[in-house]
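Down below are the structures I want you to see.
The numbers here are math on the coordinates, done by the rules we state, and not lab data. Computed from a predicted structure; not experimentally measured. Cβ atoms are built from the backbone, for glycine too; each structure is taken alone.
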Structure I
Amino acid sequence: MTIDVAITIRRGDFVRDIAIASDAPVTALVGPSGGGKTSALLAIAGLVRPLAGHVRIGGRTLFDAAAGIDVPAHRRDLGVMFQEARLFPHLSVRANLGYARRADPAAVAAMAERLGIAALLDRWPRHLSGGETRRVALGRALLARPAALLLDEPLAHLDADRAKALLLLIGEAALDLPLLYVTHDPDEAITLGAQVVTVE
């Protein structure tokens, strides 16, 4: 799927031009903290409005300042996995997974098996480890059956073993749908075989 992004974004006093052009299965936006990577991802997702430019995913125009196009986030058909898992604290793991487009129970069970969290389906988010929480968040994003998946520093604050396990699962997800992967660690991008876009 082609990613064609050329936008100007503002966050507070920070203004930045970001350009991404890729047709790779995995595209990694790599650079140091504070460079605008997360802001770019949020703009692509429709959660931040750029000052100018365009966002086209798979040939579909999601934003074009000159043409007055700004597709609402919930209609962009993009799955987003944030740095913080953002699970619903009042819902069990099963209900968090099933929240995605009201996924049917069989699909939820199959996803839980795939991610190694089948034994956790009746737990509450507050009883999960960091790695378990990220797996639930990944599963919820995948169950939404998006056209593409946007991941913002998904391995942040995980220990090496949990990070490695989650990265393997993300690599498997990339076999099914395109990924835009934000990270400060070039090794993660290399492991995923990503086309790298560097943000300085």
Structure II
Amino acid sequence: MYNLATKTLQLLLSLINGRLKVVNKKILPRNEPFIVVCTHKSWIDVVCLGIALYPIPIHFMAKKELFNKNFIKHLLIKLNAFPVDRSNPGPSVLKIPLQLLKKKKIVGIFPSGTRSTEEKALKNGAIHIASRASVPIIPAVYVGPHTIKDLLGRKRRTIILGDAIHVPKISKDKEAVTETINKVISKAFEDLKIDKK
């Protein structure tokens, strides 16, 4: 269902808004798992990231509240999404993404939450997952419309991918290492936005 949904949405958005521009797709790791972290303001950037990496499927981390209704829950699962408690992330948050990465799958995390504390927690989660799984983090920035009105206005959609960020094994000084990589991710987001300009 993931492939069908991606192709359908790609066609629909192309008809409405034109073709999605993807920058630096060639730098993605080949035949190895990774975590992609992307800026996030609306459902459009989630869809565009999926289209940008296609045919590579992404397993998206999504807030658990979206899984409260059975129909939506089953739909999200078929679309490769898995739930996480953003307000109270604990050790169990690492279990599913680590299992996916072990199976050489790609995990997608959108750390730009609605609250600064949520954003930091999600970035830290991506860092700890990458460290434990020994996989790189690929930063991605979405630039374009965030509303249906802007889509109809033909404002161009772009996904810009950045160089891999390699996270060391975290044993000592966890806070210091996490803070350092957090800054690297934030700087990557800012640099990619500047590159677009």
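4.2 is what came out when distance in nm of label points 7 Å out along Cα→Cβ at positions 30 and 94 was calculated for one structure; which of I, II is it? Attributed to the structure labelled I.
Calculated for structures I, II, distance in nm of label points 7 Å out along Cα→Cβ at positions 38 and 110 is largest in I.
Please state which of the structures I, II yields 7.3 when mean projected area of the Cα convex hull in nm², for residues 46-133 alone is computed from it. The correct label is I. Each of the structures I, II was assessed by FRET efficiency 1/(1 + (r/R0)^6) of positions 22 and 174 (r between Cβ atoms, R0 = 35 Å, to 0.05); the largest value belongs to I.
Which structure, out of I, II, was helix-only ellipticity at 222 nm (-39500 (n - 2.57) for each DSSP H run of 4 or more, over all residues; to 500) derived from, given a value of -15000?
II
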